[in-house]
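The data blocks that follow each hold one structure.
All of the numbers you see were taken from the coordinates with simple rules; none came from a lab. Computed from a predicted model, the values in this text were never measured in an experiment. Cβ atoms are built from the backbone, for glycine too; each structure is taken alone.
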Structure 1
Amino acid sequence: MILSVPNRFVLAASLLAATLSFSASSEAQAAPPLRVAIVGLVHGHVQGFLGKLAAHPEITLVGVSDPDPALRQKYIAKTHLPGSMFFATEAEMLKRTQPQAILVYTSIAGHRAAIEEAAPLHIAAMVEKPLATTVEDALAIQALSERYNVPVLTNYETTWYNSNTAAVKMLEEGKIGELRKLVVHDGHEGPKEIGVDPEFLSWLTDPKQNGAGALFDFGCYGVDLATWILHGELPISVTAVTLQIKPKIYPNVDDDSTVVLTYPHAQAILQGSWNWPFARKDMEIYGATGYVDTVYEDAAPGAKLRARLTGEKAEHVETAPPLQAPQNDSLNYLAAVLAGTVKPLHDLNSLDTNITVVRILDAARRSAQSGKTIYLAREVAAGTK
């Protein structure tokens, strides 16, 4: 069964009880809930999952693993889940609970190890963005997915923004002409500044565990969107500049990044930063004859568009239509993939897209370190990366 949680999760738990009651009386023939387990508690996004679990009666949380006993106790107290659901090792949890999928909330560098435990047991995985810190790890994850025929998905908050899908639809329908330039802004004031939990901050600011600083933490959103919009095409070149604007706070990693991707007929400029005055995740798409921008608002991120389409005299603002299930939520999407009703290929969360994302992030990191442009498509074609 799905267990209730206290404090800010109380309302969600009440909704869950009502939903389960309705399900029992009206959907007796429904498929059994999807069994999922959490691997790792050091990623702050785990709280978002726990907060929305009650809205998903088709999902059952069966176990949680993390090697830190203090962190396990913290979440036992926070959620009121029974201690018997918490395990020190992923291996023991998988053996005891037999989930169908794991949701990975380790550091980014921990993704490979989590999947190495689960994939041989034919357990699918959804990790938080980005997929990996290195191309080597990304390709190892891909090999595990293929060998054991299990999906490995990468979750991005921006996948579920109505505005991103609506903006790209305008582009694909020819309403702004052929793509010329893509500009993406992502980030916030900084993880320390916004008060993330210490276990989260610890690895976010570790270049081995996070891959970089803001470059990987927020640059990955733009890389993912660019790869999707360009249909998986590798950029001809990758040029990146990173900064340490706040070295006393972030001495070991960058806190600001700008990445320029060059394609045969378009350019993408991706700005991931821990130095924005406010949180933002927005995008500008410029075509040959018009443009469309997504609008980020704290109260409704991903809800609105600002556009000037081909032939229009002025820009206008409109509300993006809501996404339809299962493409509207990470858990709906995961359930649909495991049910076989959605094939994860060439989309924002798919493994093929995210292998390319890691290649680009790795090239951006090398470019920033060396001060040189990386000719990525040529490298990959030659088999050197």
Structure 2
Amino acid sequence: MLLKSVASAKALIWLCVALASTDANAAERDWQVHGFIAQGVAKSQGSDYVNDDGNTSLELTEIGINASYQVNEQIRLAGQAVYLNAGNRLAEGARIDYALLDWSVFQTPQSQLNIYLGRYKNHHWLYSSTRDVPMTRPSIVLPQGIYFDGFRDIAVGGDGLAIAYKRNNEQWGEFDFNFSYGTSSISDKQTEIILSELAMGRMSHERDHQASIFWQPQASQWRFGISALDSEFAYNMGRTDNFLDATIVLQRYLVNGRYEGELWEFSGEAMQERFLLEGFYTSDFQQDNIGQGFFLQARYQLTNSTKLLARFERFYANKDDRKGNNLMATTHGQVPNYFGFQHDNVVGMSIQIANHLELQLEHHWVEGTARLTPVVVPNTQINDNKYWQLWAAQLMYWF
């Protein structure tokens, strides 16, 4: 498996180099090709967020290539392939983030309608459409309450249909309306990350509806958004399994806002999330929690090449059990109370070393373990610390 992953990474690197050298000629044929290579180092003290042993790790690799081809004035083809290695955070290996047909139905100075078919991107959350490219994220690790790494491949997009409509009103400003319907493929490794290493069956994505509205007032540096998600998953037990068939329903409501000034950038996002689990442990088992989370973030352009970051985040797996005491009681003490929440305070900085070369640094002080993998059956043996820390550094190049 390791040799296969290394081979995939090398293949993507050579593909990036080859395409970078031919991009000038490709542009003449309505092609656009871009890529990135990012390598970092990370250490998580007191949790299995990066690895099980807590040692310094190089499992912070992102290699990607994306391309688009303008077939005619209305049709565009686009796609992105990436190789990721992020330790316990997500499944290692290559994957297709998106591969779509973009149909520009109409475009006027006041409005535009696009329909996307295939594996579309998620444009519904504040950072959902940029989380797949390292230099477009505000930090190496995004707020886990909303951008949980264990769901990364599911949340990046889906296979199906997406619609985007833009409307510019001279009085009120610009509005963006987005809708998507589709599903995502879930690998065996992703099943283990979400559910448990003991799960011998297969997890499938049955449906996913999302809708969002963004509004930027006329001549304003603020942008506001609201979105909703309704999705359902199924677990089909294996022949020899520790668990039973199950249904998982995930429903979200989010609001967000962002200010982009000359030196300062402020952003924030809040969500309420319903997590319903039926079956799995016993045929009549049911767990129905309403979780809540939010983050507030500030970025400051210190110099032309240096940007500072500070973030405050809070997440509660059950809004009616914010301290996790009921969780510990219902599991007879097997799951500590700090698995009911996860709070994160972050400082970081990004340094532009040269054109298309950037270094990101950050440090996290975390209380709670609710967003560590696996989620449904938590690893209480390794994650036996209520307080833990994470630091990470990543060097990234793009073309």
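Structures 1, 2 were compared on mean count of other Cβ atoms within 10 Å over residues 211-218, and the highest value belongs to 1.
The maximum of distance in nm of label points 7 Å out along Cα→Cβ at positions 59 and 243 over structures 1, 2, that is, the highest value, falls on 1. Determine which structure produced the value 17 for relative contact order in percent (Cα under 8 Å, 6 or more apart), calculated from the coordinates; the candidates are 1, 2. This value belongs to structure 1.
Of the structures labelled 1, 2, which one yields -3000 when helix-only ellipticity at 222 nm (-39500 (n - 2.57) for each DSSP H run of 4 or more, over all residues; to 500) is computed from its coordinates?
Label of the originating structure: 2.
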